[in-house]
Structures are given as C-alpha cells and as structure tokens.
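I've put the structures underneath this note.
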Structure P
Amino acid sequence: MNTKKKEVLNKIRDEFPILDQKINGEDLIYLDNAASTQKPKSVINAIKDYYENDHSNVHRGVHTLSVRATEAYENARVKVAEFLNSPNVHQIIFTKGTTDSINLIASSVTNLVQKDDEILITSMEHHSNIVPWQELCKRTGAVLKVIPINKNGELLIDEYANMISSRTKIISIVHLSNTLGTINPVEDIIEIAKSHDVITVIDGAQAAGHLPIDVQKLDCDFYLFSGHKIFGPTGIGVLYGKENILNEIDPYQFGGEMILKVTFEETTYNDLPHKFEAGTPNIAGAVGIGASIDFINGLDRDLAHQHEMSLHDYALEKLEEIGGVRIIGNASNKSAIISFVIDGLHPHDIGTIINQKGIAVRTGHHCTMPLMDFYSIPGTVRASFSIYNNHSEVDKLIDAIKLAIKMLK
C-alpha cells in the first residue's frame, strides 16, 4: 500500500472515536461490522446538534423549531433518495430498520396474495426475511418455497428459474449474505422475476454500505436497508418502493401523520410517504442516517472496496494456513465477510478467548439457523471488515485464533 492511501485510511480511522479504547487491556479490534458498523464523529455530532438546537416534532407546527426539525427530517429523505437513485423522494419510507421494512411489506401485501400463491426466498436468508413471509402464508394460505444453494454458498439460478410459476407472487432475497458474504446476482434474479410479473423485494442490509445501489437500474419493486450498518444510528431504516405498489397496498400501522382526514365514520390515508409513517418518527435517526450518507459519499468508494477486500483476502490466506479451519461460504463473488469453523471447537469458546485479546468477532448462527442446518454446523465464527480496519488487526486476529486452538485443544 502506498503512503498516500495509508494516510487516507488512517485519517478515516481517526474519525471513529470508539476505536480508541482498550478491551481487557488490549487495543480494541472491531471485526463485527456485519452486525453493526461504528459511527464517525460527523454522525455523532449531527445527532447531538439536532438534539441541542433543533429538536421538535415534525410536520405539525409553524414555530421555528418545528420548521427546522421538519427540514432536517425531509432533507435526510432527499439524501436517501439520491443515495439509492430513487426516481422520487416520496418513494422513500423511513422505518425502524430492515426487519421493520420487511414486516411492513409482508403485512401490507395481504390483498395481493391469495391461497395457494407462492412466495420465494433463499436458503441463505436472515430470519427477518423468513419469519414475516411464514406469517403471511399463515394468514393467506400461500406457500413458502426456498431456492437452494450449493456448498460454496451460491444460489442455484437454474433451479430458481424453474421454480417460478403463474402462482409465484413475491420473491424476497438478500443482496449480500450476512453469514456467507455471498453477493447474489440480484440483477438476473429481478429480470427473471419481472418476466413473470413477480414482486421483487431486495434485503440490502449488508449491501448498502459496501456496494453502489441504483434501484432504477435494478428495477426492483422494494429495496430495504438499516442505518446502523452504514455508519448511522440504530432504530432507523429505509424502505424504497415503486410508487404504483406503494399506492396499491394498505398501511399496517395507524395513528397520527399517516392520515389525511379522520371522522368517527371513516379515515382517509395520507399521501406517500406519510401513509406508511404512523406516529412521531425517529427524527434524530433520520438526521443520523443523512449524516452517514454524507460520510459515505465523502469516501473514495473504490478505495474502500479495494481495502476491505484486501483485508478479506489476507485474512482468508492466513486462516487457510491453520490446520482444522473450514471456511463456510466460498462464493466466487463475495464481500469482506469470513465465516469459519474449527474442527472439534465450538464457535462460542473461540470467540470468548479472542475477546480476551480485545478482538470483537461474531459467533453463533447469525440469525440464519436454516443455513447452519444446511452446513450441519451449530454456528460459525465470523470476522467482517470495514474501511477502518487494517492488516495489523488481521495479524492479531490470527494470533488470537491460534491461541484459542492451543488453549481449547
């Protein structure tokens, strides 16, 4: 790595105050970015500034604070729309996160799904992209079908194409697997679905912070992601939807803001996007997600991707030199996520010893229990990288893994 790139990366790392601490007497090494990313000073300060100077409820007051809060909230929506290349700002719905976005869709499309209709998901889905569809099937009598994968963690596209029929109404698929790191060929999946008039839902929780997203180019019906996985705050998420479908489906939460007119006899729903944003929203969260998008837009995205993948490739090379290590997920197109198991050792025991060295990794099933069943394992150790990580941290991770093996065996 040349000196200039190193200086840029070090400057970026300095923006994350949480990294400047010790855990168990060791420098913190945070490699749990697939679960949640850390927050730069700009995001923290934006939220702090909102609460100190502008806080009020939105859309409901003519006084100055309400006007400023409303402007901050709606400006964040504009930033999200531009981030996704949404054709209209009002197609951006703020939610609590990706899980909430999926629940919103699954709860609101009941009028579009009938008995014996089929909903497709994949074998690698997060629980939040399984359970809401199971519940929709219970309510409607629809059938949930699962697209298989191979042992490398890649979708069997031919199988998928053969599974679609006139009964298929929805396909909901993860863009980037939180467990395997697999980047799914969503463009091809959407194109096949569109040829059968199937509604497409793309879970972009992992992808949004690492890949450029263009919803118009993808031509998906829905795209979803969470703020806390793109350097933003928790409790805020995004649902992008095509306007015709958003207008066709009904909201599943009711109250203030989402109404146009209320009498004791009937209620008329508000226009988009407010139709799906009942109650006082997470205003500070929206401000924070707007600031996180500003942060991402200020990065050299190519440099960020190259750096993350260089960490992935370096860690993978070092892991494969350790006897007894098995990598779970070897897709040809993947992100900077590595899941692995070690023969004879439980992932939780490995993670506990690694933590004693100040290293944060994720252990367990990663909310993908059916995927763990597919590989016949209880869980994995997962290291996931971000732009603020570096190669020396990988070296320390490898040393900690070797220590765990020595202690546990």
Structure Q
Amino acid sequence: MAIRERLSGNEAVATAMKQINPDTVAAYPITPSTEVPQYFSNFVANGSVSTEFIAVESEHSAMSACIGAAAAGGRVMSATSSQGLALMFEMLYIASGLRLPITLICGNRALSAPLNIHNDHSDSMGARDSGFIQLYCENNQEAYDNTIMAVKIAERAKLPVMVCYDGFITSHSVENIMLMENEEVKNFVGEYKPDQYLLDYNNPISIGPLDMQKDYFKHRYELASAMKDAKKIIKEVSEEFYKITGRKYDLYEKYMMDDAEIAIIALNSTAGTIKDTIDNLREKGIKAGLLKPRMFRPLPWNEIALELKNLKALAIMDKCDSINGYAAPLFTEITSAMYSSQVYVPTINYIYGLGGTDTTVKDIEKIYSKLQEISKTYRITKITNYLGIDEEEVK
C-alpha cells in the first residue's frame, strides 16, 4: 500500500536509500546534496539500516571507498554535487571501467569559478562520458523512484548509475509524494548477488589489472556496448516498477507532443515550468509540446529523433554551456541524432539558468514565440541563444 508523505527531494532520496538498505555508503558533505548522507547517517545511528557508513575526507575518497566496497561484493551508494563530483572525476572512470554497480546521487549544482552554490547541470554534464548511466528527475517523486530503480538497473547492467536532480529547486523543496512500503522496496531490489567479487576466496580474481593496447580497446568496447544494452534494461526495470506502483517511466516523457507543431526539449525541473506554459498556450490554440529525456546516458537518440519528425520548429534547452563548442551538450547530441535519422526540423539552442538564474513562464513563452516565427519562415538567424541575459549588454 502506498504511503503519502511530504518530503524534500533530499529527504525522499535518503528515505529510498533507507528502504534499499545498502551494504556501504561513503560520502563527504557538499551543498546541496549534504542532507542526503546527513539524513542517512541518522538512519545508521538509530539502527534503521545495517549499512556501513564511511565518513571520508573528500569526494575522491568517497568514490574510492565505494569502488573498494563494490569490488568486495557490496551494494554501494553515495551522494555529491558540483565540485565534489569534479573531485571524483578520476574515480568515476575507474568505477565504470571495472563495471561496478554503484549508485551515485547528484544534486545538480554549478561548477566554480566564480563560486556559486545554486543549480545548473555543468557538474553532471561534465561527467557525461565517464561511463555512468545518467537518470534525470523533474521533481521529488521522480528522484525517489529513480533512486530505487537505479540500484536494480546498475546491478543488471553492471554499470554505475548517477541519479540527477536540481539542487535547491528539487533537493530542498518540499512536495507531496507517494512512498512504497519498506517490504515492497526490499522485494523490488532483491538481494544483491554479484557474479564475481574480491572476497569470494573460492574464485579468486584480480580487480583493475594492467591492460595492454588490444585488451584495453576490447574492454572499452564492451563498456560502450553495455551502455547501449542498458537502454533495454532500463525499460524492463521501469516496467517492473510500474506494475508495483502504477507510476509509468519511459526513456523520455512526452507532453502534448502528439499534435505539436513547435516543441522544447529540456531536462529536470524546468520541464514543470514548460508544462505550465504549454497549458496556457494551448488555451490560445497554439500547438506547443515538450519532450523531456529521462536519461542522457544512454541517450535514446533514435527514438527521440523520430518523435520530432512532424514538428515545424524545435528549441533544445541546456542548463550548462559547452565552452567554445558548437553548442551545448543536449543540443549537439540530439541534432546529430536527428541528422543521422534523416529528421530535418529547424532547431535552435537556448543556454539558460546558469548559476541558478530563474527561468520563468515568461521566458518559456519567449522561446515558443520565437519557434512560431521560425515555423512560418523556416529561417534561423542564430543557433545558440542565452536566455535571461542581454548578450549585447554583457559584451
């Protein structure tokens, strides 16, 4: 039976972790994800979980401890944000290269400098090629649900998973959510039984040995193949979750897309603002839509591209920049996918919300207004746009 609760995003994720009861959690505090290990340490202290909690001296050490615990056969979780994720960078590649099913919570926050503690996606997007599956969450319910599913996805795919949600906007805002019963979560994730692990003395193995050229190439190919195969695993786990909870998750969410002529693609909490804007525009007869990717790794590029083929104009919103790149990450990858799938829709990029800059319904209305203009002329004068600042004034 579902349990109705009022929790912040961080509380919801910590509650999911309590219900999962991992073998090991290693973490170091950093705003805005600090509350996750803080809440969880209380569960450890009061005996709600049997987890070994390791308070380490840095985020690099946190992921190092997670790697050791996972290699030893444990179910392992951690949480971080921003500079903490950047400090983990070396170890992220080791975690994925060793095919360790670690679940990492990322409360998205801007990277310094200048110092900023507010939300954008520069941290997780900076780690997009680290070999971690990346799940993105619009709200507290999705953060809770994806944390539970992430454990099962990671263990089936033999890949680490990063669960990303917007710092402060989601992490600290309180919402009504539905929790699963403890026993339901326990049965859903099941008991973790790794095929190989260091403490299995009957089947001794080495972890992280030297690879020469061809072996290294082979193992990186196997990692890339596992990431592609993870798409199927994510769909299977999501279907199993739906049967228990009634909450449906796909590779992406469509909102008013069936007859849309103009649309936006965006991640995380901004999708909620876009949905409100669409509702207003629909009342005026404007056929606006939204496509919200649930995951950026593996990117369901072909499926997304084909969803866009009937549009007259498209905007892709990135809450990070790709300094001196052609455009920002979500834009470049999805437009590449569109080209490869022979889907030709006039598409523009909006970089927005950097350092937590507000993005309002009026801002989204401006984007849809621009898309209406493009849909009539099919002319684009500027590909990359910065939403919320006067570019001429900054120059």
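A few notes on this one:
- If mean count of other Cβ atoms within 10 Å over residues 160-167 is computed and equals 29.1, the structure in P, Q: Q
- Top of P, Q by FRET efficiency 1/(1 + (r/R0)^6) of positions 192 and 232 (r between Cβ atoms, R0 = 35 Å, to 0.05), largest first: Q
- Among P, Q, which structure scores highest (criterion: relative contact order in percent (Cα under 8 Å, 6 or more apart)): P
- Distance in nm of label points 7 Å out along Cα→Cβ at positions 24 and 272 derived as 3.5 - corresponding label from P, Q: Q
- Comparison of P, Q - label where volume of the Cα convex hull per residue in Å³, for residues 32-119 alone is highest: P
- Computing percent of Cα pairs over 39 Å apart across structures P, Q gives 21 for structure P.
- Highest-scoring label, criterion being mean count of other Cβ atoms within 10 Å over residues 16-23, among P, Q: Q
- Computing distance in nm of label points 7 Å out along Cα→Cβ at positions 248 and 280 across structures P, Q gives 3.7 for structure P.
Only the coordinates and a few stated rules stand behind these numbers; no lab work does. Since we're looking at a predicted model, the values are computed, not measured. Cβ atoms are built from the backbone, for glycine too; each structure is taken alone.
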